[in-house]
Structure I
């Protein structure tokens, strides 16, 4: 583990974190929204839509890929593939027109398992960019990491992570990078090389964790009784790291059929951490606590009744929502976070991504249906739903000021959900 930050720099870390938290509250800057849990403050959302669906503000062709859309003020940023290149693009939020773009060579790799994955899932890119201050950081399928000026798209620095870390065991880079305290943090593909943090301004390596097998899931920062921790859902293991230096704080071993743990961990105010995986993975709730300077990890419950594949799980009050299943049908399932008891199942949606705003849940399922609903222990109350997308909609939605941005493998659409 390499640590480059001097001790004096840590003295300003708390100030940087407060500034970052205030900044993130003003937009949708990263995977999962302002707090990386798919919750967002929003103006009132309409409970009903016209017969032809919510008002469509604009739509445009985009290109292959599953990167979600991040937003700050009048700019949207995402990624797509164009032939043998990947493209980082900024769009005007009001019209969808291109403000700037950076294209770079990203030839598709061909080595057995990767071919099988891409034939079914598409060639990516999969990761979502992250905005931090006046910069945006974007990670490509083959490990090209770029730091750009948010307003102009000017390249500030870049790394080829495969070459930089001599990675020979990666499959694809799918985890969305995370901005924290002047660094950008990301797992090193689906390799056994752990997690790395780069200085946002210079691109220098700040720290690299001890090696462990990382999975496609995106990492999250949680506060365990006041201590900031980076939670990484890896291969057969869940790991807690110190986000300032990469030191291991705790680990919890897991058993699963494959290393393809994709869904993002979900943290709650009761210190319960929820994780879920498809195939034979199931779901697990852990309670994290601080005791005598160490983190204790208590397993609260586990079940195979919910198996979230690559969509997101969403916590609403005491309910944990997720599309359960891998091959075949996937059912929207609600579980009690305290007990793991299944409360209900809804069979009318395909595999869905979700976000929570204005006391409601917005759904985008893989068949392209968009819906808005209320949830309770008794079930799901669907207020409105309409088919919007047509080409394999595997990207989670983004909601900013009542405008919902959705995309499939070919198209991006802006919808007015405001009341």
Structure II
């Protein structure tokens, strides 16, 4: 039996290796138009965030804005614990960092790249690079742009978020959910943030008004707006609504999520009494970066010489409002380094997640980001690639050849 895998990313390599390993009588050909494992090389700042130390499927799926429900069963078959064991089997040890992200102990993505290349070679996978596919026909005639034609019994599309992959899927009868960016920073130009690039906070709550979309976590003020884990997670969950609004949307920021407006008011009134002579601009009773506190105070028109005792009721209300529910205008999206993630892809309703086989075209399989699956930052996108690739490998090798009639 012959299997063709289109796409030499994490999902494609993992599927090809495992199919060849588990079904040695199967001929496996992997085709990649560009550089194999390119995203693996650059991920995690060149360290490769292989997976996340979350070994409970019910918790793991909560990190996927799209695809979590479909992955629930898949993760009972192959989850991060299995990923760790798989790489250990091939001589690569992973380590867990404080935030749960897992990296090779070498802190080098080349360790993962080399492991996958060597495993593919030893398993007998034929790797064709610089071989862009022109078209795919049913019963799997694959035509390259060079004019060469390959025939296979099984076909796996693992092209990531490449338009070509979506085109192949559509040509074989599949529906594509509109692809839009996920995991990005937010562009905000606002005098309250001006000159504060590099200022970070451990816990900030951000949310989109008139939706139930919100995230709490670390935030970094940048030259163009805001970044950090809270921002990236919110961008993932709100990818569609922000795209529909052309990345122009108000953002509510609570810089002090551990306070309510009422408890913050009580604190400030106590400070007015106990620290009456201290200047507001130089004495902050809350845990905020000094530069940020000063900027907000002066933005409200409170004089640098004003003592806490002289804080007016109007300025008190404005200070509380700015710190707990300030409204900022999103004016566009930035990027998250070079680690692009896409929301959208092949409709999950048309794929059997027990085998990753198409429900529409027998013998056709999908794995990785070509599917309408995306996770938040932290190793979750690679984990869905390993999982769907592993399941597809079992499905492709196990099934008998379709009756071609």
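Quick notes on this structure:
- Computing helix-only ellipticity at 222 nm (-39500 (n - 2.57) for each DSSP H run of 4 or more, over all residues; to 500) across structures I, II gives -1500 for structure I.
- Read-out Rg and Dmax of the Cα atoms in Å, computed value 25.4, 91, structure in I, II: II
- Here distance in nm of label points 7 Å out along Cα→Cβ at positions 155 and 187 is compared for structures I, II. The highest value is that of II.
- Mean count of other Cβ atoms within 10 Å over residues 283-290 - highest-scoring structure of I, II: I
- Among I, II, which structure scores highest (criterion: FRET efficiency 1/(1 + (r/R0)^6) of positions 67 and 315 (r between Cβ atoms, R0 = 30 Å, to 0.05)): I
- Structure with the greatest value (metric distance in nm of label points 7 Å out along Cα→Cβ at positions 43 and 227, set I, II): I
- Which of I, II yields 0.97 [Rg/Rh (Cα atoms, Kirkwood Rh), for residues 91-234 alone, calculated]: I
- Each of I, II could give distance in nm of label points 7 Å out along Cα→Cβ at positions 131 and 275, but the derived value 6.8 comes from II.
- Across the set I, II, FRET efficiency 1/(1 + (r/R0)^6) of positions 147 and 251 (r between Cβ atoms, R0 = 25 Å, to 0.05) reaches its highest value in structure I.
- Structure (I, II) behind the derived value 0.45 of FRET efficiency 1/(1 + (r/R0)^6) of positions 211 and 395 (r between Cβ atoms, R0 = 30 Å, to 0.05): I
- When distance in nm of label points 7 Å out along Cα→Cβ at positions 99 and 259 is computed for each of I, II, the one that comes out at 2.6 is II.
- Winner on relative contact order in percent (Cα under 8 Å, 6 or more apart) once structures I, II are ranked, highest first: II
Readers should treat all values here as calculations from the given coordinates under stated rules, not as data from a laboratory. Keep in mind that this is a model prediction, so the values were computed, not measured. Cβ atoms are built from the backbone, for glycine too; each structure is taken alone.
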